[in-house]
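Alright, structures below, take your time with them.
What follows is calculated from the coordinates using simple rules that are stated; it is not laboratory data. Keep in mind that this is a model prediction, so the values were computed, not measured. Cβ atoms are built from the backbone, for glycine too; each structure is taken alone.
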Structure 1
Amino acid sequence: MIREFAPGKVNLFLHAGNRRADGYHDIESLVVFASVGDEVSFEDADALSLNVEGPFASALAQEQDNNLVLRAARRFAEQAQIEPRVRITLTKNLPIASGIGGGSSDAAATFRGLSRMWSGRTNLQALWDIAGDLGSDVPVCVLPGCWWMTGRGERFASINEVGTFDALLVSAGHPVSTPSVYNALRERTGIGHIAGPQRFGTSGQLAGYLAGARSDLEAPARSLCPVIGEQLKALEETRPLLVRMSGSGPTCFGIYPTAASAQAAGDVIAKEHPGWWTVPTTLNFGRKWVFQ
């Protein structure tokens, strides 16, 4: 059995430009990946199939036949010119439609896993090219790392200046539609507002840099999902170095100076809001991803 980890994707900031002729917005974002995520496993089989399990599996029951994992498997098979005889199991640990790229990361993990099963049938550039067919966030998830993301999300450059740091992810479990958030967007920072990061010695220095940026999607997301404001307030009360919403929401995160302080903040919020998804994590956690 082949297993691939599909880490959550966190936008440390996201600036939006104007809507383009194709309906998308140009964006500028600094992206990292979390030590928490889904798992996708692959076994030889007579035909392509998908089983979904895990704490958030039920939320995908209605779309299982059109799940991004299956779409990625079919697109990979088309590119590699193979018959995808594989049984796939998706263990869904990340909330659905939560702004941390769960579905996109699952699709990208499917590309990685199938490239290991059928080694040499495609290459990394080809996967980056076809990943955009599945969604704007999928290409950047093919090789998780720290990326400066531009265009509609399909262009990205590796960033080596950001080390690992500790954080807390919080979501009250109210899904938000990304298209709806963009449709409600009124104020845009625009592109080129902030320079690329320099090397940071501490989490505090990173937080100081990020304070000069913002999440343009936070205001429209909060108008559609007011509980986001409650999440941000709960995080702020634990006195982190920085609080922000990721992507199009609703997941919010706080950056902390140590793993212990992130855990302590998580304990406080979980006690006050027992129904929320509250997970301490390491961001940009440094796993080496291998493409075959």
Structure 2
Amino acid sequence: MFTASHRRLLVVAVISLAFVALVSTTRANHAWGSYHWARTSNPFTLRIANNMTGTWPTYFNTAVSDWDKSTVITFAPYVSTANKRCPMVAGTVQVCNGTYGSNGWLGLASINITNGVHITQGSAKMNDTYFNSATYNNPNEKLHVVCQEIGHTFGLGHTSEDGSSQNTCMDYFSNTGANAGSTASTHPNQHDYDQLLSIYAHLDSTNTATSSASKSAGQSEVTDDPNSWGHMVSQSANGRSSTYERYNSDNSKTITHVTWTEEAASRGNSDHRYDH
């Protein structure tokens, strides 16, 4: 027979378990909307192109190896002739670096969407104009950013945008300055893999990851011109992250995540494209 004391202990236990479950769910809930690659079975193979130069291929290979630990996505190399402009190619993720200029952005991740939610192509760019500078030219910052931009092309969002480390590359910790030697936030963590399981829990009737690998139509290309991103739809409170959308003439939508430099963010919570 339960006494009042037993009932109180039971209630505390139930509340504690609910709290743990809530925290776990919250920490793992960092999908980028409902965006995902359509596919008819799991795991599915995603073609990814290493168009990177200099020391970047080392960081690219580490990031892809990390993401390959997911049980829903495997990767196949795709050989392309993309230059630093990094045009998107149907059914692939293109990853590039280049000196894109002193325009305030450190990294870009773009995806093209059809049917409201299905990713058909993606690209990730790293801006060497900043990564060649003393502030950002360190292995940990490079690995953090390339890991995050690639992660966005699968449909992952940020775990946190307040600058704290969640020990995942999908947060907004900065491996610069006093943290330049820190390896925190340079790899995915278990919550990222859990989120991918959630995003890809259902199957689709089509497979956008096996689309013919041809050059995308001009209207879906994200160029060096920031105006090609479309309109800003959100920005983090600290100004380090912005999201842009552009609707295309073929009824698709192009969405771009922008990682701004610390210097750009320090200018306030504005559309940093126009800060210069």
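Descriptive notes on the structure:
- Given 20.0 for mean count of other Cβ atoms within 10 Å over residues 182-189, calculated: source structure among 1, 2: 2
- Computed 70 for percent of Cα pairs over 16 Å apart, for residues 126-229 alone - originating structure among 1, 2: 1
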